[in-house]
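These notes open a run of structures that come right after.
What follows draws every value from the coordinates through simple rules; no lab data is involved. Every value quoted in this text rests on a predicted model; they were computed, and no experiment measured them. Cβ atoms are built from the backbone, for glycine too; each structure is taken alone.
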Structure P
Amino acid sequence: MALTESNEFLIGTKAPDFNLLNTVNDEFVSLAAAKGEKGTVILFICNHCPFVIHINEELVKMANEYQAKGINFIAISANEIENYPQDAPKYMKQVAINLKYPFPYLFDETQEVAKAYDAACTPDFYIFNENLKSVYHGQLDNSRPGNGKPVTGADIRLALDNLLENKLILENQKPSVGCGIKWKK
């Protein structure tokens with residue numbers, strides 16, 4: 001498990017568009033169709049990453065809470081599946097159903113969407129306002145597998161609350177840390 005930090009993504013950047021396969025229902029989902037009324041969280045995750053596994057329960061809890069407030073969540077997996085077959089769409093569907101993901105779990109087979117976002121790791125979080133302009137790109141919280149800190153979602157929750165309350169964008173945005181995205185050779 002190689003530790004990778006998220007890349008810089010400038011605040012105010014427009015969310016790159018996409019139209020990807022939702023592995024849960026085998027339908028294509030566009031950003032325009034899936035975005036939230038008040039904001040959108042795009043998260044790059046995968047099935048096998050211990051950093052994602054560590055936070056899955058909080059992701060479901062947080063998505064259920066904030067989607068009721070007009071902020072939609074969209075999960076994307078961009079890992080290549082030849083060497084990481086556990087991240088293939090049929091297994092993504094199983095994970096989403098088993099964990100009761102309340103959001104689409106999209107497969108970025110070409111990895112073009114991950115490249116457009118300059119995604120680097122799983123998990124990698126992006127928050128956009130109602131106009132799809134970025135307001136946050138950073139960690140969920142300070143918890144990591146094995147560090148003994150509870151998974152709270154504190155950083156994302158603060159960014160989402162600020163967005164909902166029209167408060168200033170967080171100045172101190174710590175990069176997310178996780179497994180590097182598995183790029184095609």
Structure Q
Amino acid sequence: MNNSILGSMGISDPGVMIIIMLVLIIVLAVMLVFLLIRYNRLETSYQMFMKGRKAESLEEEIGALFDDISGMKTQIDKNKKDIKKIVENLRECYQRVGIVKYDAFKEMGGKLSFSVALLNDNETGFIINSIHSSEGCYVYTKEIVNGECAISLGDEEKKALTLAQSAEAYQFDLS
């Protein structure tokens with residue numbers, strides 16, 4: 001059988017053409033099955049997403065979510081400003097403490113006298129010194145400004161101040 005179309009393609013036997021067509025049909029059938037499986041998965045996902053909703057109500061819900069997100073962003077910005085203000089205030093709080101207990105007089109034991117230094121982040125604060133004796137207890141304070149005292153300090157007070165200055169203040173990360 002001579003067919004001019006098959007001859008022009010270089011195929012002289014119609015059986016070869018049938019085999020080629022069968023292979024092509026099998027390939028297309030496999031692709032169709034693959035696409036149907038993918039389509040069914042997509043359909044299942046879509047049904048789960050739309051479960052109990054109409055497209056109109058879903059649009060309203062998405063709009064409500066965007067409104068909620070906008071409100072949250074506003075609240076987050078307010079919280080950040082409040083936290084920055086709190087951190088600024090905390091820098092003025094007494095964060096560094098140095099305590100030294102000692103015996104003020106040789107006849108008195110038990111280290112009942114003490115010096116306490118309280119400093120803020122700028123090393124400004126005060127020293128409380130309590131001296132315990134057999135006649136009574138005497139307490140006085142000395143002001144500290146930028147790590148310095150205008151009045152001379154005793155050995156225990158100097159030690160308490162040094163301890164407070166070397167104490168770690170809380171570090172704030174505002175990034």
Which one of P, Q has P(r) over Cα pairs in 10 Å bins from 0, in percent, as calculated from the coordinates, equal to 10, 42, 39, 9, 0?
P
Taking relative contact order in percent (Cα under 8 Å, 6 or more apart) for each of P, Q, the highest value is that of structure P
Which of P, Q yields 2.0 for distance in nm of label points 7 Å out along Cα→Cβ at positions 101 and 117, as computed?
Q
Quick check: 52 is what I get for percent of Cα pairs over 21 Å apart, for residues 69-148 alone, calculated from one of P, Q. Which structure matches?
Q
From which structure (P, Q) was mean count of other Cβ atoms within 10 Å over residues 77-84 calculated, if the value obtained is 10.6?
Q
To which of P, Q does the computed value -8000 (helix-only ellipticity at 222 nm (-39500 (n - 2.57) for each DSSP H run of 4 or more, over all residues; to 500)) belong?
P
Quick check on the output: 0.7 is distance in nm of label points 7 Å out along Cα→Cβ at positions 61 and 157, derived from one of P, Q. Which one produced it?
P
